[in-house]
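Quick heads-up: structures coming right below.
Read-outs: derived from the displayed coordinates by stated rules, not from any lab. These numbers come from a predicted model, not from an experiment. Cβ atoms are built from the backbone, for glycine too; each structure is taken alone.
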Structure I
Amino acid sequence: LTPAGERFVRHARTLVQVWDSARQQVGLPQGRVDIANVGAEISLWNPFLVDWLVWMKHEAPDIALRAEVDVPSRLLEAVHNGSLDLAVLYDPPPQGGSTVVELLVEEKLVMVTTSPDGSRSAPEDYILVDWGASFRASHQAAFPEISSPGVLISHGPLALLYLIRVGGAGYFRLSAIRPHLDSGRLRLVADAPEFSYSVHMIYSSGAESALIDRMRRGFRSSAGPGAAIQG
């Protein structure tokens, strides 16, 4: 497309989203006063999105719920164009304009190994998990010798299952591997750097404040001490 054509496509998508939002408002289910449109990336649907839906069911029964699970780029676009009220993402890129990025849960990536002595495995046994652009840059700076790993996996839970079954080492979310540390199945690699990988809520400052506040309270409740992210 030409630059003008690309601009037209963006405007057309926005108009479609506005129309969908208006249609939802007109078609509110009986007994509901509003609709909460929420999104979460794939690694966060369990438990955050599930617990949030349950919380809203009990604490905000007058709100209809629409939930989506998608990749971060599409969730951010949906927040920007108004088709989502709020999205929950890991390590979002800097946002400008009226988009609010609010920390929900502090999380970090740590290197673990199946080696009994806690040492990093041989390069051929290293599993590189793709935790996004920020992690890739930090990992490359810390470990330039692992630029071409034997195994590269883009989904944390899959990589963790693979690690448990075949052995090796790699970076994983601390909250996800803590049970394996407690059991002795995995060990932290001494002196390996840690990387931030926190969970954030993304929403527009121009969104309906009362609805956003209820949605935020639900996620704050879901992110309590008992919440353990899978993978």
Structure II
Amino acid sequence: MISELKNKNITIKVRSLGAELSSLRKNNNEYIWSGDPKFWSGQSPILFPIIGNLVNGIARIEGKEYTLGNHGFARKTDFKLLEATEKKLVYSLKYNSTTLTMYPYKFDLQLTYTLNENSVNISYKVINLDDKNIYFQLGTHPSFNCPSSDNSSFSDYFLEFNKFETLKRNFCDSSNLLIENKEVSLLENSNKIELNHSMFYDGALLIRDIKSNSISLKNKNNLRTINIS
């Protein structure tokens, strides 16, 4: 099921499968990647209860082994729509007999999409329904059209942090596991990363110890900006 929020500036669509943002349109421009399976079928998946891969896909919890796929199961599971108003959608994924075979904790993962005049706020809440501590990772994986129009190219775009950074880039192996002690300089007292295709030939940019709490995707040739904070 797909639900929609709309005002005079922005329209968003959210799928119940994974509570995934599948469309964000402003001024007739679509900002979310189409999910073309020839390249990558995802659009904006939620990563829970792990981010990335496990060695041999196995988690050892309280002396038992559990099989967990890449980025966990939330992105491939239907969420329940708890609330739908003109400005807000609230989704929930609660533990069940299937999730307990992969992740032995009782939880309620809730996502809230709130539509503002010129922005979308997405909040995440993990409620512990168990009688013990639960352990998890929670991440997001939004993908944006880049370029977002026929009049620009990928190399016209850059990432801009809200603070100057000195950063190094880390790498993963063919199993998407972090390679220890392999890193290269990415930024030196700067806040901009100029984008080009070659920088992704070795996979995603993995960056640690970022001071900034906001990052923007910008185009050198126009005022279109996507800001995440």
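So Cα extents along the principal axes in Å, computed for just one structure, reads 62, 49, 26; which one of I, II is that? Working through the options, I get structure I. Each of I, II could give distance in nm of label points 7 Å out along Cα→Cβ at positions 158 and 174, but the derived value 3.7 comes from II.
Taking FRET efficiency 1/(1 + (r/R0)^6) of positions 30 and 94 (r between Cβ atoms, R0 = 30 Å, to 0.05) from the coordinates of each of I, II, which one would give 0.40? Matching structure: II. Kindly point out which one of I, II the value 15.1 was derived from, the read-out being mean count of other Cβ atoms within 10 Å over residues 62-69. The structure behind it is I.
Supply the structure label, taken from I, II, corresponding to helix-only ellipticity at 222 nm (-39500 (n - 2.57) for each DSSP H run of 4 or more, over all residues; to 500) with the calculated value -12000. Intermediate results must be reported in sequence, preceding the final value.
Details: I: -12000; II: -500.
Here the read-out was taken from I.
For structures I, II, which has the highest computed value of relative contact order in percent (Cα under 8 Å, 6 or more apart)? Between I, II, the highest calculated value is found for I.
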